[in-house]
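Just so it is clear, none of the values below were taken in a lab; they were calculated from the coordinates. Note that the coordinates shown come from a computational prediction; the quantities given were computed from them, not determined experimentally. Cβ atoms are built from the backbone, for glycine too; each structure is taken alone.
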Structure 1
Amino acid sequence: MEKKVTFEKTKDNIRLFSLNSNLPLAEKIARNLDLPLGEVAIKNFSDGEIAINIEESIRGKDIYLVQSTSHQINDYYMEIFVMADALRRASANSINLVIPYYGYARQDRKAKSREPITAKLVANLMSRCGVDHVIAVDLHSPQIQGFFDIPTDHFTAQPVLANYFEKNYLEDKNQAVVVAPNHSAANFGRVYAEILDLPLAIIDDREDEEGNKALHPIGEVDKCQCIIVDDLTDTGSTIAQVSDVLMENGASEVYALVTHPVLSGDASDKIMQSSLKKLVSTDSIQLSENQVNEKIEQISISHLLADGIVRVHERKTTGPLFKQEYMRGFED
């Protein structure tokens, strides 16, 4: 029997709004919650300035604002800041930002002198413009939660993706392995290995004396169905190269589970031309037509975010959302 997302208390005080980055996901969340999307007009002046008008009263209401980033990332962040200011000035009771993909998260430390830490910068800007609470999915580094001076709920799409893969693509657990594409993804891969009850392999990437990167799998991949896992893929180069290396080392087939399909530039073509059989990702980012091909499949995290909104609004624990058993059976 399929589970549904439902409010146990009144939902009269909640309003759900979407900005421009991912309207299809916001519409799915609204259907899951049985709520209409709020009325908001977004336009641009001739010089590109963003103008926003909220076309309904939200005085005293708890607002949940859905906006992802990527692609037009600077415009999308500016939409958040302008909308938050409008909501605050319209006397909203609280402003809760649902940001499925948190851009600028990869600059989360000073790797070299005189570099910014943009993950902290953006967190500061959100707080200053009036956001009271943030809901994010698979941040590039878990410690980014600590960059916020406001409450933050950090959800993961791993149980959702693992359930889908296990149901539709996993052939034989005795001949399958989760693969972390580099050492920094090892912890992320370990979670998938535990969820799917599979061994973990890691790709050791190191440069030779000439600066060329050599990839070598650590762990058994021969005759195995290999599942590359990562929080995001941007240029597609890493996943394409790792899939080819795995096939060269005897893998029977290679899949990838990735939360955020950034897929900038010619990433989609790289995926298509690689040894990868299928890239399964979420709809945290809305893909354009030229980013989609037969090897790329998106599944929805609308039920995860809708249930998260209900639990935050009703002040319930979000613990069940991290359990594979609980996430099974939700309607899309």
Structure 2
Amino acid sequence: MKISNILAGLFACAISFGAYAQQPIVIKFSHVVAADTPKGKAAEMFAKKAAELTHGKVKVEVYANSTLYKDKEEMEALQLGAVQMLAPSLAKFGPLGVKEFEVFDLPFIFGNYDDLHKVTNGAVGKQLLAKLEPKGIRGLAFWDNGFKSFSANSPIKTPADLKGKKMRIQSSKVLEEQMRSVGAMPQVMAFSEVYQALQTGVVDGTENPISNLYTQKMHEVQKHLTLTEHGYLGYAVIVNKKFWDGLPTDIRKQLEDAMEQSTRYANQIAKVENDAALDAVKKSGRTTVYVPTKDERLAFKKAMVPVHQKMEGRVGKDTIQAVYKETGFRPDSL
């Protein structure tokens, strides 16, 4: 009787272990923007590809729109292992202590996507991601969102039109200096709080790629949008290093393949999504969209590019020069 009980117990344990062994590895992927943005769609694509390529051994749970963690919480949650994957905007790494990432915040440093991708897909991008390792973070890829434009409740045609305005920014010393360069008052604020702040007049305006402006309905509380495209907003897809290094080698390789495919998808749709969002903003009739003339855009450039030199001590002169070398940008040519 005793032997049969032992055998029955061992059999039950075997069944239990078999069920446990079949449980997928869960990756919680948290982000703060809407699901129908370029980042939101790319995150869903990664979840799909991860399931396909690992044959169901990995399940990626995507939490969009700050439903799991807000801007200020998500990085700490990743480092603690409460969440495994994030795609924070590149401005988030300065406050973490990796100030070189703020090179992406410098106004007008990238003239177009081709120049940008020379950096994010090249040696400079790899070097920047490697700087996250001592923080317990593994950088996997860069994802585009798009180029930012200014919005407010009054027309913006010259840098002087921003003077005295309270403009929402991400937490970035470079962005603070950028706003001050045109006489605006920078206001650091979590992304999830911006709509209400614009609606109630806590801030006067903001800067965003158009897909963010539209999907967060900011165009409903901003009367004017000027397509300055003065700065870039992108993301780094990152994972908890301890979690990533602890994955079986074959699973990690499959997830790297899934990330590579998702990155191509993310960067292909970014411009398409922003163009579609711009059309939707125009059709809404709530926001007047203004395209600056060549001279007006040059005026913004001349006002804001001196920020590059002012921020050399923070971002690192070598990092800025490395980007210039890749893109061919010359601030003295303005």
Among 1, 2, which structure scores highest (criterion: Cα Rg over 2.2 N^0.38 Å, for residues 151-278 alone): 2
For helix-only ellipticity at 222 nm (-39500 (n - 2.57) for each DSSP H run of 4 or more, over all residues; to 500) computed as -9000, the structure of 1, 2 it came from: 1
Top of 1, 2 by volume of the Cα convex hull per residue in Å³, for residues 63-254 alone, largest first: 1
Highest-scoring label, criterion being distance in nm of label points 7 Å out along Cα→Cβ at positions 23 and 295, among 1, 2: 2
Percent of Cα pairs over 17 Å apart, for residues 175-238 alone derived as 46 - corresponding label from 1, 2: 2
Entry that produces 25 once relative contact order in percent (Cα under 8 Å, 6 or more apart) is calculated, selected from 1, 2: 2
Label whose coordinates, when mean count of other Cβ atoms within 10 Å over residues 31-38 is calculated, return 17.1 (choices 1, 2): 1
Label whose coordinates, when distance in nm of label points 7 Å out along Cα→Cβ at positions 39 and 159 is calculated, return 2.9 (choices 1, 2): 2
